[in-house]
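These notes open a run of structures that come right after.
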Structure 1
Amino acid sequence: MPSFKKKYSAIITTFLVMFFCAFLLLKNNRKKEAEIVPLLIITDFGIDVDDAEAINWIASSKTINPVAIIHTGDPDNKRKSGLREFLIISGIKSEVFYDNSPIDSLLKIYPGKLRIALLAQATCLSEYFNEEKQNAKNIHSIYIQASPKISSNGELIADSSSYNFRVDMESASNVLKASDNIPLIFIGKYAAYEMRLTRDDFIKIASNGRAGAVMRNDAERGIKEFASRDSALFYKVFKIDSSLTMNKALKEQIYFSNPYDLLSVIAIEDPSYFNFTRTGRHLICGRNPETINLKNPLKLKRDIIERLGKQR
């Protein structure tokens, strides 16, 4: 009899341990599901390589779910096909739109949870705020690749020195004014300047996988097009000796990308890289050279090169 009791007790103990482990596994799985961020990406893909960098980062993210993409900035057929091809290479299956039509549906599916990465001009978002101001309040937060001015009373003002604002200042101003109840997270240019990616960085990024090779080619092409379009500005921006021929100038150790958009999506996935400045409910990073707001720039750049260069 005692041996039977001992055996029965062992069975009960084993059952309880298995039940507890199953409970913990279920709890952790639910927690992981709860941490998945539904993200709408607004991009002008095809103008600069940093859009591709941002999309490639999202493709490897375990916590970001790109639920839709709006391709803005009047993309031509070349840019449209370029985005579709890059999404396939990166493994992202999100549907691509060319207006604000998906926003309403997404807010019904993800009320209070949908985040928006505004990596381009604010035109389509401004139009949505004008049409659906009440529904817009269900947006969780907007990550904006640009940097505002701040008035003496704390009001955010669109700054034309930020490219994404400058392209459509009226829309930018409208979004800032209409977002009283929505947290805005700004990633300014000075943070990106600290993370500049050089030719050698892109060689490392291109060492594995098609996406890395595409990003390297796009970065090199962008530099050559800039040099061809405005050679005087090219020499000035990169501080290159004006006596050098263009061929020699292009071989100088110049940076190939300021990863503006990339930092914006990194801030969504892992804000621990940043030390934001707060103004009201809003957060700002890299607004001026004195406050780049990056905790460990060297580590972040190593992580960027390693992750963008990974085979998928």
Structure 2
Amino acid sequence: MMFFNRIIAAILPFMPKSLVWVFSKKYIAGKTIDNAIRISKELNSQGAMVTIDLLGEFITRLDEAKQNKDEYLGIIENVQKQDINGNYSLKPTMFGLLIDEEACYKNIREIVKKAASYNNFVRIDMEDSQCVDMEIKLFRRLKAEFPQNVGLVLQAYLKRTRQDIENMLDLNTKELPVNYRLCKGIYVEPEKIAYKKYEQINQHYLEDLEYMFQKGIYPGIATHDSKLVEGAYLLIEKYKIPKEKCEFQMLYGVTPSLRQSIIEKGYRMRVYVPFGEKWFAYSTRRLKENPRMAQDIIKGIFING
């Protein structure tokens, strides 16, 4: 079955978009901000917070960066009127990181400033290894000006991550803990810089999480892996972490029963709500990350076709 799933994952980018949407609509809020707001309200009613993300990355022209910035500013204005319990996530390559680093900073600074004006928060997503140093630098600059309004993503499968956490301890204080989302990592990286085996990645994930708890860092525990969830519970108990000092995070549409069980235990939960016209690239990448999702495509075709 896994071999079959991998075949489906490989050919998906060449399938008609209408067919791919059958799969994608389970994991994407929709193509418009109104769709994202509706889904966010539903998740809020289930006890989950959200982080809203406009899909898109790796642009090739700076005029695209300005368009994306303006759209994000409009998103924040719109969402803040809706009394949604949530914040925002964005990818720096969507704002020109690989074209003009300074222009990227200025674009994202405007977005963070807008969110900060509502006392809200922006998460800087971590992208592939070529971006890590630039995105840490970007985070440092923004946190210096907006200390309560910006966070970063760290990827446990990168061998450098523990050192990155240590190198950024100067940003962490008892009064204002630094805020990281810790995920496994999704980009295909060489073995020289990334752990490849499931057990290795999980081990380093929990080691990184434990170090964050030891240092008083506020972690977003981003995983759908029940073993990591159980491991996180044990660490929370070991270090007597108050439930308001951490949160679990999941992708929209993935492991909803596990998500609900975490909420029912009284933990904070935040759901990543992606939306936008660039849904196709997001969907194909998600499928490559997890070929087992191919089964959902086949079911969708026969149920909805």
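No lab work stands behind these numbers, since they all come straight from the coordinates. Bear in mind that the values here come from a model prediction, so they are computed numbers and not experimental data. Cβ atoms are built from the backbone, for glycine too; each structure is taken alone.
Given 19.9 as the derived value for Kirkwood radius over Cα pairs in Å, which of the supplied structures 1, 2 does it correspond to?
Here the read-out was taken from 2.
The value 20 for relative contact order in percent (Cα under 8 Å, 6 or more apart) was derived from one model only; which of 1, 2 is it?
Going through each structure in turn, the value belongs to 1.
Identify the structure, out of 1, 2, from whose coordinates FRET efficiency 1/(1 + (r/R0)^6) of positions 152 and 216 (r between Cβ atoms, R0 = 35 Å, to 0.05) was calculated to give 0.15.
1
Taking distance in nm of label points 7 Å out along Cα→Cβ at positions 128 and 240 as the criterion, which structure among 1, 2 has the greatest value?
The structure with the largest value is 2.
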